[in-house]
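Undergrad: What follows is a set of structures for review.
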Structure P
Amino acid sequence: MTIEQFFRENRKIAIAFSGGVDSAYLLYAARKAGADTRAYYVKTEFQPQFELEDAMRLARELDAPLRILERDVLSIPSISSNPPDRCYHCKRLIMDAIAKAAAADGYAIIADGTNASDDASDRPGTRALKELGIRSPLRECSLTKDEIRRLSREAGLFTWDKSAYACLATRIPSGEAIDREKLAATEEAEDFLRSLGFSDFRVRLIAGCARIQIRRSQYPLLLEKRTEINNKLGELYKAVLLDMEARDE
């Protein structure tokens, strides 16, 4: 089945929208196919501001209806305590919010951006998708991440080369409680590195310190900006560390 065929068979559909590469292309494909679709973005403490801004920008460019929902994930002990299956509980909360909002808007089918390259066995949130009957058209149509980027580029979507992004909560070690202060420090630190020209990186919390993970190709930039990084991140963490295992290895 092609993505065009999918949307010809599913003419009225709600899309769980994050502003990332996959859900962006999914929304584009739905609009191109003429499907009656609406995008739903769930804003929580785990999403940085730039993700919401990207989602809003893409919705405008595609002239797609976008509904923004807000949920307080930190008020849920099974999420804020950061257990190994935190992602399941968070995904369940987010998708349940979308399902209820979509049903109220008249949409019975909900789709997300899981693609054929995603390892379902390695994604705790996959169980939540199955439980709620969420469709994954990109996976069903065997579209891989590389193909989605290529198609997105051909479509002129600004998200085509956007770095993969996991939520802020993933920067905090499993078992360590998550709070607003830790999330705010992470977002501020990563926003700062992004402003210096870094891409596809992480600033992880370890014993109160910042552990920076970057691509090997960006080591020269790190050395060039070393003092600035130490000064800024030193305001947010006890110490600043570099993970010598590069992200592109």
Structure Q
Amino acid sequence: MPDNPSKPSNNARLAGRRIVITGAASGIGRVTAGLFIEEGAKVILLDRNVDALRTAFEGLDAVIAGVDITREEKVAEVIAHAGKTTGGIDGVINAAGIMVTGPTAELSPQIWRQVIDVNLSGSFFVIQSCLPWLRRNEFSTIVNVASGAGLLPNAPGLAAYAASKGGVIALTKALAADLAPNVRVNCVCPGMVDTPMADGFRANVGNYALKRIAAPAEIARAMLFLTSLESSYVTGATLAVDGGRTFH
């Protein structure tokens, strides 16, 4: 495992960038927000749990908003206000997501819609609301968080989750073609990450070539690469950050 993967690089690779990050109150979203702040970004942090956002980022250079990303009208309102507050938006990280597992025969229509709404439709609503801002800049970026399950759903009970994340991968490719050349769109596909979402799956690390779970910072650094100019010739890419799960 890399030495202290959560240690910031202090390279200011995002200096002056204004980045929307969803799901920023916990997990990958929270760690990514912290890393981006360290790298000089002005962050706009969205989550349903606004109290957790305030606790985590109080006193830091961040715009904080509580919002359910499945409510498109509210998303549009929050993004419009945030864009005016920061003077623009030139990056998006779609890290909000939920995981519900269970036998397909027992999957209710309500649960199916909830997973699709949060993981896929919510990501689209955020991007759509940010587009008027993103298109004003030459080097805007969007990074969506999909999943290794979207690439290779190789376990039972993943129908809704895998479908939603497979949709995120397809959406990423479609948007990369649609929004070029001014907006680059990519996605990362994490494997198992050390967050509460991994509870119940931690024994499965034997299926990973690297034989361990990922630190959230390792996923955040992949998104930093795709957001920074270091990836200036990358769009429409699906980056598996999964310890070798999808090839092993």
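A short reminder: the numbers here are calculations on the coordinates, not readings from a lab. Predicted, not measured: the structure shown is a model, and the values here were computed from it. Cβ atoms are built from the backbone, for glycine too; each structure is taken alone.
Undergrad: Any idea which of P, Q comes out highest on FRET efficiency 1/(1 + (r/R0)^6) of positions 32 and 104 (r between Cβ atoms, R0 = 30 Å, to 0.05)?
TA: Ranking P, Q on FRET efficiency 1/(1 + (r/R0)^6) of positions 32 and 104 (r between Cβ atoms, R0 = 30 Å, to 0.05), first place is P.
Undergrad: When distance in nm of label points 7 Å out along Cα→Cβ at positions 48 and 72 is compared over structures P, Q, which one is greatest? Show your work: numbers first, answer last.
TA: Details: P: 2.6; Q: 2.0.
Comparing P, Q, the top value of distance in nm of label points 7 Å out along Cα→Cβ at positions 48 and 72 belongs to P.
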